[in-house]
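As structure tokens, here come the structures.
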Structure I
């Protein structure tokens, strides 16, 4: 059992010393205030490093000699600032300027692959700015390849280590950091770097810090996360298995705790994502352990003034983004490209409600529009567009939409061209595989919201009470003209997804241990081995393939809307205030509906159940037969 509580009482046998831990996680490059959209569509100005700096300085002034500032990963990947991460290391330098004492890598900090991380670490070190000290305790870099040696050398040059020890108010504070199992699984590729089991690493580091280094307090920066679903709550499991950790700063799952979660003697804290809050944990440390004496979240809203020096540095980086990155697209950071007369659902709402989203409709329409625009007539149109919720990072509120606003919606990744943003690809799948993909969301989205899929071009319904991977009860293709087509299991359908999603679709067999198999194909039906063969070419007149980035597809679609008469700015049409009906839950406990039309997954599951039942019956009969012979007899009975 675990509970949330603000203050824990504990006896001590020596004079207690106080320490304050200021913490963040999942900042996602939100260096400037951003539009935070509430569930009712209202927009609030939230966050920003200039406000964060002010809040940190205020908290430090309370206890100047007993405060540490830490971050639990995913410092990058979320706004246009991360387009400079490889060559200017904006986030590492800004966190250094804010005076952070320690931080770690999250999975999204590795989105630009290890060569991008290497470039970023070298750029930060050569900038001349103070940078945030980084810890990576369970990343093991084997010796061997040139690429891995470059990672090892970059870690050493930057000073990445497996733990650090800070001294505050006469206390020795040991800090280590972990990348969790789910976070590691979400990395585009670890390219040979091994992520050791978090519990194993934590046990070793706690022993080192407690027994050898003789620290007074152990803090873990964990990019693993917690979950309301206890079996998937990695940091709860960590606290249960490794009781020597005093504090776990828990990132990755973007949760916000208004009070610490207490597991035994461990306090787990989370401040929420996107620089919305600064977490403050006050501890009283004695020989008896660490007692929570205070806990607060400081909202980084407009009531907190900007730190002038940090605001000025952020403005300089905006200028660089315009000149280095956006100029090639004829765009600017603060350029207003469209306006919405209403707000869309928040991403958090999407995670809590499996089904179609109006925001998903806008994005999938944008992808189809972009492909149609660059390919023109004469090319087979896209049949279905698919977008996982995990790739949608921000919503759109009512009011003007800037280039940065649109970028934040689809900000993730790096394409094969080495540039920020995942490109669009259009592999083909057979109808039977398309039906399998439709099963993913209704079965898995409730336990892993990232795979909550959004669609265009296919209309289907599901019954959440049917067997897993057999919940879709009806499905059909729907054209732009409203025409309906049956999905034929052996027919080929052209699907538009981003590059990362295509890789994940191709890896479904490995990720599901062989249970789910989908084979992406070429137009001729042969298995697809290189996604470059189905990449959308944004400019066929230029040599090679010009990647059509998903964020740019959204920008182009928003700019294509007719301008409003009163503003002259393109305006999102009112049709996006209503759902299309692509994706509908139809729950029913009717036995006929639950058992009707079982697919291959259901038949295999039923076969397994029948086989298991047969084994159980056989064992029962054998036991009964054995009992009937009486003690001391064997299967041969009186023949012995």
Structure II
């Protein structure tokens, strides 16, 4: 039985550096020697693709190297379950996580890498004031605890004043590692939308080009957030914010909708018309610059010098025989003046299968966001007042903005992530769109429990509302309350909708597994304390969910339990993980416990290998522990560990 410690890979978040090295070694094994990269050999293998110039195009700032390293550092934390603060804990597939999103994103890597279809974030705009996320990343968990007032003497807010000389660098250092981690979570057809004002838009484009790749840029959606103001610098009111969009290679946006198809007696399949010209000139496509003649009546249609035909003189005959070209006068119900291209409905469906895995035909979307349908910040504020009765959040995005992206870029079972969730608009948008099209999309929200100061006039309303709820004065408490109230409203407005409107709450904390941290003034006490490897006050549920994270299982995976030999045994994910975290297992209990677990394992018949975990201190000596592991291994359960 392998004893797991805080330093083992199985008890840590994903090791991104190790994963990168593994991928590189699989591509270029000859560039590795004794596990180390030989850069001279790698340069030779890459040839001219290596840029060794001293001066390179890109965005640099003081702290960029450290920001890059921070993203690669494994997490030392865990997420502790909070069923009492959740809604529909046993059935929901949605997550609301409290904590510093940098650390949380690391913890989500094993379970959700490559599984998120859409990320929407509205990060803090760089105003130079009240910059919540500090740039001291030496100990992220400590930062989180200090920031949320869980450590004495910890500061609540880090100032990011322009006078510090780090007006841009602090913001860039905050965003860079988070985007690196977000990229890994995106599915191969995933997309990320980032709301921002003019302050850092240009810099964000540059770091997204670097982190996500220039080729991944999709578009910038301009969103009119307010009506024009009168008293503004230079007399110009900046009323537009930007939604900057990047995506992985397989992403294709599109909204579901009925195309206008025609039905005629000469073809069994329905069809539509498409443009038969291109944007190429006669010099670019000389074979397509010709006068097209209708074989049925001899009427001629010359090509334009700037827009040639999409067919050539050689291919025109084949397309015409196949019924792909429609001329003016062919059908009484058409009013066309030039030849057009016929596209059959089955052709559209075949393309849809190739792009989306479904024959549902989709139409492209425009970067123009209709003010009438999307709304402005004032509409988001109105939503908050309707839910809370007061303005507890300032400048919230309207639900319709995020719902537009979800509707047009997500399938019906996709996962949506927002790691700057703020007021929880994204969670409400997911539920609202699910109710609109009867879908099962899931969300993961991450929000720092940023303290609210009742002495701050901008935070007093929010702080007072938390007092009314008898809840801690934090933004995360308001986020959860918004999700509860929004879910109730959606159910009332859509009585036939029976979808998921709950959420599971988890909170970032230090690992349940005690790390070796000796008190050199009292080594005897240190040794006695470390006889128990689980921190005091941690529950079995805390340990189970840390195992889920570290083993790469979904935090909403089904959990079962039963009593075997007087001990509580848990099965997670249909037997992929089995646990018995009893505080004491005697030598006499080993055999019936092991046999009962084996019998249950056979009933579960998990698809993959099973991992079994026990509490190390439960065994009086190594004999009982060894015997238990041996019995399990004899029956095919090879991965047996203790904590």
Next item on the list: Name the one structure among I, II that distance in nm of label points 7 Å out along Cα→Cβ at positions 456 and 496 of 0.5 was derived from.
Entry: I
Margin query: Quick check for you: by relative contact order in percent (Cα under 8 Å, 6 or more apart), which of I, II is greatest?
Written below: II
Notebook entry, point to check: Cα extents along the principal axes in Å was computed and gave 95, 69, 51; which structure, I, II, did it come from?
Noted result: I
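No lab work stands behind these numbers, since they all come straight from the coordinates. Please read these numbers as outputs of a predicted model, since none were measured by experiment. Cβ atoms are built from the backbone, for glycine too; each structure is taken alone.
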